[in-house]
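Novice: In structure tokens below, several structures.
Nothing in this text is a laboratory measurement; each read-out follows from the coordinates by a stated rule. Everything quoted here is computed from the prediction, not taken from an experiment. Cβ atoms are built from the backbone, for glycine too; each structure is taken alone.
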Structure 1
């Protein structure tokens, strides 16, 4: 493995998005690579549940210098469904194989919503491969502070990906933020959806069943940026406070938007992430058992103290 891109990447035009089909461990993956000119390692992005890579295209196009890699998970978009269900560790292993195939020795990792769980697993499973970590609109798995039952029920099936009218009816309820005020965003988002299959979606749901990062978040060595939307009905902002409190070298930034700020505010989100990835002054500070205990206490205080604030914000919008 080399420190830079494989030979085929060297002639790519910066900001060009290239798509490839690559077989890793017998699994065909639809891969998109946004070529950049910056000196930082590439950014490997894990998308949300049921989301094909094209849904992240506004964010990829908003990056100024970062090379970014994203792939459709098996059963979504252009990646065929595997024969059997998988676990987050399986996807992390596939992703590590993809990184090796592309010729990189070190990467940064980002995950959005469901993909944030896979990003945490990757950082835990491959700490020497993952330099920095970005967690957007996500939580520590089944131990999260959950959304309301009405919101969770709407997420139980991939219907919103196959029925555009249904998506128009529920988008504001599940995504919040800009989707509440600008219906045209819903149409543009729906137009980019493709390739989700019922069994593939079920496999994604099963992958995260029973999974939690809570027991080992304290051990993540990476500098970590946690981004949360202030008006996120699906992943309550308090989950970001928990992640930032328990990951030793983490910071939390709030975005004045909903769950899909990476789509509705791509330029702002890309700028925040690229600034974090390029900041050479950041250093990983070792954490002691005492500091980890203090972080845990702060996380619990944030959880139970913040629930009322989140509820007040939601009620204020009604």
Structure 2
């Protein structure tokens, strides 16, 4: 456990209410919905939603039979339960993206929206995503783009010290990172993904536009600008669709969870506990949320 990167924890946060519902984010929400509709055009049996939060985007994944919501914060997952309900269609998992508790080759699709920017080791997180995806699976990723017009202008005017043109991530606040598009594409390719399409999103994420341009017009303007994403990436948010190769492992029928510590298979125990016979760790199921953040016991 000692080499685990730090995790951004939204436990106890009212993020869904304060940021999305009361924070004047209707524009961002609507243009992100457009990007998802454009990129996630297929259907599937089992989707992995990484950084699901309170389930803001989950109702948009209508073409998938079952959805596994992964979020580090239990309270965010509880809010998602209140929004979506406890049905067989949704599986709620509190887990660390760096140590996903699933067998390899399990999911036929995955999304990670507004989550990568909290990853201190983004490359490692993307490798974990690739591990749990089937051959030919689709992965929709959104990331915060350091190479955006506002950052470029601020740099030229000497109002910020970091360069938007260099490849390394910039941490502008604690566990909040912006990335260069070339770097993210390289991480994906190195992890075994091939990139199919890019969309640039939230071009007009500035107070002056939100104050003076009607919301429906602003959304239409952004919708049109998104289509330039394969040519250049100058917006603060970038969405892309990638796909795994047709070669690789696929989970066997009946396989699902694995131990995040040793990778061993888990067996169901008493009182909603999953047991790893290989390392003797136990993981809790409480209030319909599987909790893989820390084991409920120590070996031996």
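Novice: Suppose you compute distance in nm of label points 7 Å out along Cα→Cβ at positions 127 and 151 for every structure in 1, 2: which one lands on 2.4?
Specialist: Going label by label, the one that fits is 2.
Novice: Thinking only about mean count of other Cβ atoms within 10 Å over residues 71-78, which of 1, 2 has the largest value?
Specialist: 1
Novice: Kindly point out which one of 1, 2 the value -12500 was derived from, the read-out being helix-only ellipticity at 222 nm (-39500 (n - 2.57) for each DSSP H run of 4 or more, over all residues; to 500).
Specialist: Source structure: 1.
Novice: One of 1, 2 was used to compute Rg and Dmax of the Cα atoms in Å, and the answer was 19.5, 64. Which one was it?
Specialist: Label of the originating structure: 2.
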